[in-house]
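Enquirer: Just below sit the structures, each encoded as structure tokens.
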Structure P
Amino acid sequence: MPSKFLVTRRPADSYVYALTARNGETILHSDAGHGSVESATSSIERLREAVARPEAIEVRRSLGGHWYFLVRDGEHVLGRSRPYPWRSRLDKAMVAVRQCAPASRIEVDPLD
């Protein structure tokens, strides 16, 4: 299965996206809702460019001890990983995002 970004509508009429890896695992999702599909797509394009820059990926650790990372474009958070209990799993997820994001197709949820 190829990797993809899936844009979906929330009940409050905002749009969010998630990046799914080739194995079907969601490896990144948007933090904020967007007012339109076009706005979400624009954010995905910025994310694709950002993942090529090492300084755009910020590794963090939650209060509960789990690892996660953010993809930033300046002050804007473009995506957030899910939490990982081990740093080694987080590192693999960051590699997957860098590999998948640039070429992943964008799909809009057909229920929209």
Structure Q
Amino acid sequence: MCELFPEASEMDITRTKALLKQYKEKKHKLEHFNKKPPENDQQQEAYSKLITFTRLIETAVDQILEPDVKTVLEYRFIKGNSRAATMLRFSGWNCCDKTIDRKILDGIESVANTILYL
């Protein structure tokens, strides 16, 4: 039987994690282009791709339904913090590192599932 909304595969999840890790750098480049507009076709094409990429990631992260998962994922990837910094930041939640890791994984899976349909 065919699923109406199939889930992201392991490969999709791995690719999404890589995309999330690139977000902070690409967002920084986009902000640079916003300050100094593209001067030629090659830069304009790069600018357009950066806009598409950042909007895709931002939209997919915004679609995460669980507030705590969304908060952790935003801190880790959108704000560009390391895993260690993320663990330290959310240590006040009185949960272990594995729980925070699960929230990160749940967020990555949610983003991967959303990206399938955007």
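Enquirer: With distance in nm of label points 7 Å out along Cα→Cβ at positions 41 and 89 derived from the coordinates and found to be 4.1, which of P, Q does the value describe?
Expert: Here the read-out was taken from Q.
Enquirer: Oh, and also: A value of 2.4 was derived for distance in nm of label points 7 Å out along Cα→Cβ at positions 17 and 49; which structure in P, Q was it taken from?
Expert: Q
Enquirer: Work out percent of Cα pairs over 17 Å apart for each of structures P, Q, then name the structure with the largest result.
Expert: Q
Enquirer: Here is a further query. Rg/Rh (Cα atoms, Kirkwood Rh), for residues 33-72 alone was computed and gave 1.22; which structure, P, Q, did it come from?
Expert: Only structure Q yields this read-out.
Enquirer: Among the shown structures P, Q, from which was the value 30 of relative contact order in percent (Cα under 8 Å, 6 or more apart) calculated?
Expert: Of the structures listed, the value fits P.
Enquirer: Upon calculation of helix-only ellipticity at 222 nm (-39500 (n - 2.57) for each DSSP H run of 4 or more, over all residues; to 500) from the atomic coordinates, which of the structures P, Q produces -23000?
Expert: So the calculation was done on Q.
No value in this document is a laboratory result; all are computed from the given coordinates. The structure presented is a predicted model; accordingly, all values stated were derived computationally and were not measured. Cβ atoms are built from the backbone, for glycine too; each structure is taken alone.
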